[in-house]
Structures are given as C-alpha cells and as structure tokens.
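Every number here is computed from the coordinates shown, using simple stated rules; none is lab data. All values reported here derive from a predicted model rather than from experimental measurement. Cβ atoms are built from the backbone, for glycine too; each structure is taken alone.
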Structure I
Amino acid sequence: MQNHYIYTARDINEYTINKFRTYLSYETWDCVFDLKNNPVIDTLFSTFLNNYLRIFYNHFPKRKFVKRLNYTPWMTLGIRTSCKHKRLLYLYTKSCNGTSLKRHYKQCCKIVADVIKEAKTYTYNTQIIKSTNKIKTTWNIIKRENNRHKKLKNVTNYENSLDAFNNYI
C-alpha cells in the first residue's frame, strides 16, 4: 500500500491573489468595450473571457502536490466510511437539537470505537504471531500507539546541563 498520493490543484494564496488583481488592473480591456468595430456581444464576451482566463492561468497554474497518508494497517475502507458517517452525524447534531439524533450519534461513536479497537487488536495480534522477534514487535507496536519515536539525545544540551549543575554546586 502506498503511503502517499499525488493530486493536482491550483496554488491559490494571498500573494498570488494580490498579484492576479494587480495584473487585472493593468489590463486595458479596450477590446472588450469596442462596440463600434465589433458590435456582436458574443465576440466581445469571448474576448473578455480569453483575456481573463489567460491572466488567471498564468497566476494560478496547476501544480502537483503530494499528500502523505498516515499508514495504519488496521484502517479498512469500512472503518473510513464509518468515520466519515460519524463526522456527518456530528455536524448534524451541532446544527439540530434533536435528542434522538444525539442518541444515535453517541451510539455510532461507541460502535465505531469498538470496531477500531477490534481491528487494532486483530491486526497487532497477527503481526506479533507472524513476527520472529515477538518482544521487539510488541514494543514497536506500543511505541507506535503511544506516538513515541526514537529520539537522539542532544549531547551538547546534556553537557550544558551538567556544567550548569556543577556551577550551581
């Protein structure tokens, strides 16, 4: 399974919007308001649209972006769908004050939590059973679940704290 996917989108931010507005203000638009030489409205609109889109595409080009996925081996399509459904129920409960809807939302939360717990248990048990070093695999799972990663100790900070402690004494 891939841990990322690539998508294309327009990079629209405050800087590009301001630049786009500036270039729109520099455009004279004389060809759009030239009713004497070209009285057909469709042609004038096409000219306007072409000029506008030319500036738009120059300032907001399509770019490829990479979205990294947090890989969780227990996350299935059904669990993702249930989580999306739970989020929609949450939004509905915020906009409506129905007690039956809130009860249904709480029941959905409990069911999704139970399914996730069972999926994690099954996946991690399978990983431990298939592993050659069961203790190491178990500790790696515990670290992953607790969001604890290996961190290199900064030796200079350690030495600085020792110096400070020695100076204090």
Structure II
Amino acid sequence: MPRPPSARDLADPASPAYVVEESPFFLLNRATATYAMQMSRAMRRVGADIPSWRVLVLAEQRGPISVSALADLAVIRLSTVTKVVQRLARAGLIRVRRSRKDRRVTEVLISARGRAAARAVRETASGIFRRAFAGTGDAELRELNRLLRRLVDNMETGPHG
C-alpha cells in the first residue's frame, strides 16, 4: 500500500500530489485578502483606510520614524506612504520634521489627535482580530507568529532572496 502524501508533498507546487488548498501561500493569501476586505470596511466606518491605519499605528509605536522606514514596515510603496503622510499631516494627526541626525530624512511623529485616532482604529481592528483568532490559544498564536517570522526571514535572506 503506498504511503499517503506528506504535508510538504501536498503543499509543494512541483509535487505530483500538490493540492492548492493545502498550500500555505494559498491559505495565507486567502486569510490576508479576507482580513483586508474586512479591515477596509471597518476602517471606512471610522473614517480611515488600511494605509492610514498602518501609518498611524507605526507612528504611535515607533515614532519618530522615517518615511522610508514606514514604507518598509507597512509594506507600502514609498510614493503611497508619502501621500498618506501628507494627508494625515493636513488632518493634524501626525507631524513631519527633518531628522536631527540626517537633514535629508523626513521623520513622522504622531500628534495628540493622532493618538486618539490610532486608539479608534486599533479598537476597530481588535474586533476583527478577536473574531479571526476565536478558539486560538496563546501558545498557538505565538507559534503562528514564530512560523510567519521564519517564513519572512527565509524569503528575505534565503539563497534566492
């Protein structure tokens, strides 16, 4: 009797046993797309969008932060982050200044109004988080994060990265 295919065989696109629904990338993409659709709807209800949410939360937690670091961490093109930063600055949610260390670098700092907006978007995002991870234990969440970090690290630093 032949052995059943391994999880790796089912997930590897080059394997004859490949099943797209068993691919971690297929599942990650479905989870990310579903999350993005729900977040987009939820953010609209509080007058925000996903790029604004990312910039506000990163400015709140990492500020002062350079615009290029925002783009890298938020996984958003620099030109898009620049527009989001300009929009949030006009709304008084963040401040922009030249770096004291390197005058060529633009830094973003969150304002008091921005902190209030960040709290509102974080609360909205929390509902989606709680629904997505219902029934997931603390150890499972830590393991998922550990695996995702390794996945990203492997792709960024691996032989083909």
Structure III
Amino acid sequence: MKAKAVIFDLDKTIWNCYKNHSGEQIWAKQMEPPFKLISLRCIEDSKGQRCFLQYRFKDFLISLIGIYKLGFLSVGAMKDISYEDQPSILLLKKFCLYDYFDYEKHLLWKDEDKCERLKSMSSCIFIDDDMKHTVPAEKLDNVSVINRNSFKNWESMKDVFKKY
C-alpha cells in the first residue's frame, strides 16, 4: 500500500502539556486560553500551564509537504465548545501548524472511535501514542500504523518514511 496521507494524533504524539511547574502531564484540552508563545516550541496558558511541541516535529511535518496529504485525528475535544475555540485548535494555530494540515482535521470526543474515521480515509500512515487506538487501526487495510512510543524523536523519522 502506497500511503497518500499522514494522520497525526496530537496529545503525547506531537506535543506534551504540563500542569504549572509540577511536571504533572495534562491534556491540551485542559489548557486555558489566552495562550502566550514563550518560544517556538513552548506555549503557556493563563494558569501557567505549558504545552511543548516535540523536538523537530515542525521540521518533520514540513518535510512531508508535497509528498503526503497531512491531517490530524485526536480525541481531545471539549463538549460545548466550538471547533475554532477548542484548546487543541488554538494551540495548533499558535504554533503556526494548523495551515500545514491540508487533509482530514478531526477533533473528537474522548469516547469516539478513531478507527471509524480512519476507515473512510484514503491509504494513510497513522501516528499515535496510545495502543487503544493503534492496535485496532492495525487491522484496517488502508492504514499503516506507527506507534509514537516506538521512536525517540521526530528527526529520526525522516529515514523511516523513506519506506512508505
């Protein structure tokens, strides 16, 4: 199967968020706007919580442009908040990543099944950190799965992608 798209999970796959300075990990949906860009890889929310874009992710994403369609599929949505006001969407925009995603853009509720969305997509590579999503996705004919925990950093993935 020649993949036509790369679909990324968000939390713990492209970024990691932390509660204040305690080091306790949180989800992006727990971040509270307004967001302030601290550096190219760090955003702080109104309570001092921080979201860190993983090392070299943006470079990796840019390296895929023109080769694959790019999308995201995350179960990080909050109820009763519009798509545009979702913390994950605001973070993608603040990191200047949102416009790179030119294919599927899905922010689901935590109890929704990612595989149902993946089934309707063209052949793709799906990258996620959670086996709850990767194991069922491996059974889909149109999906190649990469577990985010299987590699150290995004820079190392450039060579891996040569086989797709």
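Structural remarks
- Structures I, II, III, by FRET efficiency 1/(1 + (r/R0)^6) of positions 101 and 133 (r between Cβ atoms, R0 = 41 Å, to 0.05): label with the highest value: III
- For the structures shown (I, II, III), Rg/Rh (Cα atoms, Kirkwood Rh), for residues 45-84 alone is largest in I.
- A value of 23 for relative contact order in percent (Cα under 8 Å, 6 or more apart), calculated from one of I, II, III, originates in structure I.
- Origin of the value 37, 20, 13, where semi-axes √(5λ) of the Cα gyration tensor in Å was derived from one of I, II, III: II
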